[in-house]
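What follows is a group of structures, each given as structure tokens.
Any read-out appearing in this document is the output of simple, stated calculations on the displayed coordinates, not a laboratory observation. Nothing here was measured: the structure is a model prediction, and the numbers come from that model. Cβ atoms are built from the backbone, for glycine too; each structure is taken alone.
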Structure P
Amino acid sequence: MSIDNMTGVDAELERKHRTVWGLGDYASIATELVATLGAILVEAAGVRPGSRVLDVAAGTGNAALAAAGAGARVVASDLVPELLDRGRARAAAAGPPIDDAVSWEPANAEALPYDAGTFDTVLSCIGVMFAPHHQRAADELVRVCRPGGTIGLLSWTPEGFIGQMFATMKPFVPAPPAGASPPPLWGDTDHVRSLLGDRVTDVQASRGELAVDRFADGAAFRDYFKASYGPTINAYRGIAGDPDKVAELDAALAGLGDRALAGGNSMDWEYLVVTARRV
């Protein structure tokens with residue numbers, strides 16, 4: 001489905017999605033907390049010098065910049081212009097050859113504006129998992145990857161800390177639109193295999209943990225995400241008129257953070273890396 005052929009419902013959902021991810025300061029989360037994940041994915045996908053790489057739902061470009069550092073020619077695409085602007089600034093600060101190797105382009109992960117088979121490697125680092133319609137997004141990843149090329153994905157797992165954060169927020173947000181699926185399902189190997197189907201082979205999956213030592217306690221984690229993370233900000237906006245619900249979500253998120261920190265000064269955020277070769 002091209003962007004031009006989107007239904008009114010699809011277009012409205014895209015608008016809402018763009019708005020949510022434009023809230024707060026996700027760029028700070030990308031650079032302060034999760035920046036190392038991009039290089040992990042690039043290494044797992046075996047990105048090579050001179051290869052054509054697409055980073056889908058790139059945000060501020062953690063994977064795109066790492067791929068450029070590996071010598072690739074990179075397109076970083078995202079639905080949110082503000083995040084692309086921050087990524088462009090990061091690339092400019094890095095200077096050549098990084099800045100010269102990356103182009104920053106607006107795109108919907110469910111309707112990518114690229115021809116079939118354009119890219120040698122298609123990546124998404126905690127990005128495409130947030131596209132509402134998983135099968136549409138997976139179909140696009142496969143479509144734009146050339147035969148014999150590599151698809152590489154890094155996603156939060158349902159059982160891990162971020163997956164549990166979304167589970168904690170779920171009772172406080174409206175039900176998702178029809179056909180939308182929970183983002184952390186991309187962190188389930190069987191789910192990803194089913195999305196990609198027989199269009200790929202050589203599927204490899206492994207789990208890892210990101211150590212996050214930024215927060216002194218659960219309340220500090222909660223307050224940081226309340227100020228910076230679009231989905232969390234959006235959840236609080238929806239219950240702003242109900243002080244009891246706000247207090248309940250405050251306690252639930254702080255408790256989640258405290259449990260993750262129990263016995264140490266660092267949280268472990270679990271993720272899944274999946275790589276596959278396009279048939």
Structure Q
Amino acid sequence: MIRIITDSISDLSQQEGQAQDFRVLPLTVRFGSEEFRDGIDLDHDAFYARLVSATELPKTSQITPEAFDRAFCEELRDPANEVLCITGSSKLSGTWQSAMMAREMSNTPERIHIVDSLNVSLGEATLVRLALVHRAEMPNAAALKDCLEDYVRRSCLIGKAEVLKYLVMGGRLSVLGGAVGSALHIKPLLRLVDGKLTQAGICRSKHRALEWFAQQLQDVPPDPAVPLTIAHAHAPESAAELHTFLSQAIPTLPPILEMEIGTVVGTHGGPGIIGLSWIARA
């Protein structure tokens with residue numbers, strides 16, 4: 001059987017993993033001297049409650065090779081099992097490298113297959129869900145990895161930040177730029193390119209941002225067989241508004257799922273950030 005493992009960068013919960021038969025390994029989140037296991041000791045509500053009052057950004061630590069090795073060994077106790085491990089983008093986290101190191105530590109590396117999602121949060125979650133969809137029809141984990149890597153090449157992720165101070169605190173925007181942007185009510189538009197977050201533009205009104213999201217879908221039409229995903233950082237009303245706008249603007253869209261953005265993207269984007277991911281038509 002193909003056992004699927006991912007990391008908490010995907011923002012998939014432990015409960016989802018138990019219900020759908022996959023495993024989520026947690027990163028570590030530190031607020032000052034306090035340390036939490038992402039999604040286990042610290043849920044999203046508690047995380048954002050701490051974030052809004054923090055004077056400096058929390059720090060996240062990647063999963064260690066030893067933690068991956070323990071998980072791989074547990075899943076491979078059954079000699080009929082193989083592991084497919086889907087990690088957050090190697091361009092943004094060292095978690096993929098840790099998984100690769102753990103594979104090298106294994107006595108049976110041929111039974112362990114690692115996929116660099118080149119994604120975070122909702123984009124990585126989309127790939128995990130696709131792995132679950134295709135798992136039963138694939139003859140082995142190598143075939144499932146090949147299938148997923150095609151989806152990785154067609155994966156699209158865009159977003160909009162709401163509160164600039166978190167980009168300033170994280171060094172992704174200058175203090176002056178943050179002050180000017182806040183004064184002018186400018187919101188950065190974001191795009192994941194080759195596994196890295198880049199600025200795709202700016203907007204000043206909510207309606208223009210909604211139009212921008214819709215235009216990206218028209219420019220790169222989604223695969224009709226794969227649901228889109230909208231994710232939000234403690235902003236369910238914004239997610240619902242985007243969902244409604246897109247459904248009305250482009251009635252032929254596939255179904256749209258919604259989820260919440262967790263610690264990794266939430267730390268640097270702050271509350272209010274909203275994202276959209278989809279798989280482009282082949």
Fill in the blank from the handout: One of P, Q was used to calculate volume of the Cα convex hull per residue in Å³, for residues 16-111 alone, yielding 86; that structure is P
Fill in the blank from the handout: distance in nm of label points 7 Å out along Cα→Cβ at positions 120 and 144: greatest across P, Q for structure Q
Practice task
Of the structures P, Q, report the one carrying the highest value of mean count of other Cβ atoms within 10 Å over residues 128-135.
Solution key: P
